[in-house]
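Each structure below appears as structure tokens.
Laboratory data are not the source of any read-out in this text; all were calculated from the coordinates shown. If you're wondering where the values come from, they're calculated on a predicted model, not measured in any experiment. Cβ atoms are built from the backbone, for glycine too; each structure is taken alone.
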Structure P
Amino acid sequence: MLVEEEDGAVRAAIVEMFEDAGFESVGCGGPDAQASGRCPLVSHESCHAADQAEVIFCSLRMSDPRNRDILKNLKRLHRNTPIVVEVPKPQAGNLHGALIGTHVVYTPITRRSLARAVMDAWKAEDPILATLR
């Protein structure tokens, strides 16, 4: 499980929640938190953490164009990996194109809503095929 979240405390809590539920989890703070100074997904390159993930949870601010690019590249590079995206419900309509092919969970999230969204995504059929039906 890859947890993409900019706030370190929130990221740590989500990673811990998934580890307590039995998922191997790793957190990433997004492009500004990289020790190397660059996020490979911003450069359209592969990300080792995403490559290893069975599910990706993306809670990066979608109002930032770089974060929308990261989501786009995650979807492009990991077509068979379920991606759960946290967004405020009022923004979901404006982000519709970016959210196609993902599983959406609305803020504010709770442990229960996040766990349900991730489990549903993990068990679900390909979201793009489901959208076409």
Structure Q
Amino acid sequence: MSASKHQVEIDEELSKIKDALSDRRNNLLSYVDRVGNNLLFKEKHLAELYFIVKIPQDYPKGLPKYSFEVEKVAIRKFVNENPRTDVTLTRVVLRRIFEISMARQLDIPEKIIELEPGFIEEIRREEAKMTEL
């Protein structure tokens, strides 16, 4: 895949994520900026917590990883804890949105769910299995 086509695909995926996060009912996560291969998101419930998604050079073949930062201090190395399922930027962002929604007991806006409804259902099922244990 050529570098320009690769960049167009990333830009298209990021555009969809940004559009979904712009929903006025979204009280979970906001897009801040792109710095090189890092996408910076701010978690709306905590004033200084940022969620950073690293786009690998060989994306979409390579897995996106993420980290957290508080007051410009990394509190975790870049990882992907769900490499079997979280294979796209969208899925990494959706997983974090789901985690925030569960922790704060907030609904995920439909516009965000529409990014990939099947994936949201999959992680809801995973969560239900975990709570049954």
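Computing distance in nm of label points 7 Å out along Cα→Cβ at positions 6 and 94 across structures P, Q gives 2.5 for structure Q. Looking at distance in nm of label points 7 Å out along Cα→Cβ at positions 62 and 102 over structures P, Q, structure Q comes out largest.
Determine which structure produced the value 116 for volume of the Cα convex hull per residue in Å³, calculated from the coordinates; the candidates are P, Q. For volume of the Cα convex hull per residue in Å³, the value 116 is produced by structure Q. Given 1.02 as the derived value for Rg/Rh (Cα atoms, Kirkwood Rh), for residues 70-117 alone, which of the supplied structures P, Q does it correspond to? So the calculation was done on Q.
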